[in-house]
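The structures come next, written out as structure tokens.
What follows is calculated from the coordinates using simple rules that are stated; it is not laboratory data. Remember, predicted model here, so these are calculated numbers, not experimental data. Cβ atoms are built from the backbone, for glycine too; each structure is taken alone.
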Structure 1
Amino acid sequence: MSLQYALVGDTSWQDRADWQTPDTPFMSFAFWQALSDTDAIGERAGWLPIFVLVYRQNEVDADMDSATDGSSINSDNNTALTQPIAVMPVFVKGHHQGEFVFDHAWAEAYARYGIDYYPRLVTSAPYTPVTGERFWLVQGESLNAEIVQTAIAGVDDIAQQVGASGWHGLFVTPELAKLATAETSAIPNADEIENIIQAQNSKADKASLNTPMLERQGCQFLWQNKNLTEDGQPFTDFDAFLMTLKAKKRKTIRAERRKVAEQGIQCYRKCGNDITDADWKAFYRCYVMTYAVRGQQPYLTADFFMALAQSMPENVFLAQACDSNDEIIASSLFLYDVPDKPESTEDSPTATLYGRYWGALGEYDSLHFELCYYQGIEFAIEQGLTYFDPGTQGEHKLIRGFIPTKTHSLHRIYDPRFVPAIANFCSEDRMRTAQYRQQAHAALPFNIDNMPDFLG
């Protein structure tokens, strides 16, 4: 019962199976539909989607075999009849926009040698630096090495058809990183590089693209709703969280919150259908300002956020700041996991709040910390959420109780001449980030009774 793959360009496969609930809202079909309907993904945005459908050979008729070997990227042939057990999205991209694992230096190296780095292939939740699953699985299936390796064969096929320089799987789960690298090739030496190039030039078979799967690791900051002095129980309120911090840090946070109030600013929290059209318009005015101060246009449109409001209100939480005239001057939009999610695991938390989009109409002392972090912490405590992922980057999160956490990305470079140097970069980068995570962990503001273990 071997697995096969097919490549399609539309989402008709969604109606052919009973799908598991994704581990984050950013892999929900509603989120992706909002991206597609508002042109945040698609050819115009430079995010051209191709879906790798993984299916069991005995689930399709024998006369479909030649049409479902992944030989063409076409949703109009018989591949559309294939019932997948798993699907992985792949984007054909000619840029790096909307990503948060950066390979600009690799593109520059290609350019110095006069070699095309574009197009490149990317698997991610678009515009979203959140660790999570990158497969949709049908009910009763679980991710395993055969599914992953079959999907990677589909990625290699796409790369060969479009001439991609490589594939980049961003913010993947530890499980996927382990499965994808378990059977990877060794770093080629000079003779092997020449043999691979000759095989690629002859286009004898798809195995000519078989270069190593490389892994990079990064660091993000994750707040956990766990009071270690109370046997790991969730916090009862914000003050209970503050009491787990060193006295100096408690004082700093309380001072920041006072500064917000002293400016005549009040903060409010709204969820789902309680967020009005006027609230959404005010939020978008604030969101646009985040880009305007850098002379840029936002990636996402007002229609995208309205689509989220209509299709997945149960996942949406908005924090607002109002001035003394009750005018909205700043907004922060979060998504969070719905209560009926499957049970979480140590490597894949499910009860999580995700801080995603923020903006303010002016400069206000400490307001960013209040609206993006402290309001989120209070909400997570109120809702009984286990984790709060505030987004990428920033030691300013660290000193407010957000714990350094390892992230994973996968990279497959098809030109063997660049593989040794990029592999060396990834290896050194893993060591640098491991050292940084350890140093960051040592700088956490918790008192000794609430200092979490360092997980590497």
Structure 2
Amino acid sequence: MTNNLTTGNETRVMLRFSIPFIIGNLLQQIYNIADTFIVGHFLGSNALAAVGSAYAFIVLFTSIILGLCIGSGIVFSQLFGEKNIGQLKTAIWNGLVFVFAVTCLIFCVSFFLLDQFLLLLQVPESIFEDTKLYIQIILYGLFFTFLYNFGAAIIRSIGNSLIPLLFLVIASVINIVLDIVLIVAFHMGVAGAAIATVIAQTVSAILIVGYYQMKIPMLRLKRENLRLDRELLKRVASNSVLNSIQQSIMNFGILMVQGLVNSFGVSAMAAFAAGVKIDAFAYMPVQDFGNAFSTYIAQNYGARKMGRIKTGIRQAMKLSLSFSAVVSLLIFLFAEQLMGIFVREEEIIQIGASYLRIEGVFYMGIGLLFLLYGLYRGLGKAQMSIVLTVISLGSRVLLAYVLAPIPRIGLSGIWWAIPIGWILADLTGLLYWKRCQKAWKNLNE
């Protein structure tokens, strides 16, 4: 099943394509919350801090793979918009080989330098071994993470966002069930949580590869597609690497913030781990909408329908900013209750509520930023997404490290640094968009 995003009402087309994205990651976040709930309530705050600290590291290396897959998918979407199926299939092969090679490199570097990374993160000695064990097990599932995300990028590039959702739902259910079995019934600790994740990733990878082979004959690779095409490889690699750099910069900045939070002790770590999960759940819909928006932009850019791109941007901004404003209000009102889902200690709840109330008020800033990321990825200007990420994360990290050591500010300095970074990046992205519009005057509508 394919879906042409270059025709029809812009708002309806974007919503129809993005809703499976949103539902899929909503369910994924429900799984993450269930995972955090199970770890926090059955293994305690130390285990929660260990998994939370490991999560920041895991997101860093998986974000590189995700960025490569997203970047590849943008090229695939542009070729599909051009209706150049032969080139699309050759691009898929070149992208597959390239991303697989990078995945192998990430696995080797992460596995053999894990102790050094954890020391850099200032992981406390009391949770060091649990954190290390959790990450080591997750690393074994890295290749299945690659297969699922690359397959999902191909399928979404032709306008089908429903199938990746279905397989994600199946994997999430398996993950939650195995969490309960391995942690609660078999008392396997943090290792049980990691093993459950790897098994779920394996299932999702097998399903998506099987679907691609059996249900999409139009994109089934033939012998003539299994060749090195320097131009296509350069195009896929360039776009993929730039997107991966953006993703890794984003998560490296988060990792540095995690290291700073770690210096405030286990209570701050546990609060931050729970707060980040709530955060991700709260603004996940606008993040997924931004990712879906990039496919909309890419297909229309490939078809050279600039008028649809401009209309789509206006409508997307209205949808994203309205949703973000509502979520900000809910987070502000129910911060303590949300933290209470994960932890029972009052000190941890109050630290997490402070985090949510400070940065959660500014979700409109991150909502707009995700749209700008999607816009520039779809236009093939991934380097601009990198610039925005550097501004957002760079200012966040700089301000956090300047403000946090001040006794009267402390942790709240880290929290305030986050929305300031979003706002600075938004302003830069909007100014650059005005320049892009001027450059389009000579292009055909």
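If you rank structures 1, 2 by mean count of other Cβ atoms within 10 Å over residues 257-264, which sits at the top with the largest value?
2
From 1, 2, which structure was helix-only ellipticity at 222 nm (-39500 (n - 2.57) for each DSSP H run of 4 or more, over all residues; to 500) = -9500 calculated on?
Computing helix-only ellipticity at 222 nm (-39500 (n - 2.57) for each DSSP H run of 4 or more, over all residues; to 500) on every structure in 1, 2 gives -9500 only for 1.
Quick check for you: by Kirkwood radius over Cα pairs in Å, which of 1, 2 is greatest?
Sorting by Kirkwood radius over Cα pairs in Å in descending order puts 1 first.
Which of 1, 2 yields 25 for relative contact order in percent (Cα under 8 Å, 6 or more apart), as computed?
Going through each structure in turn, the value belongs to 2.
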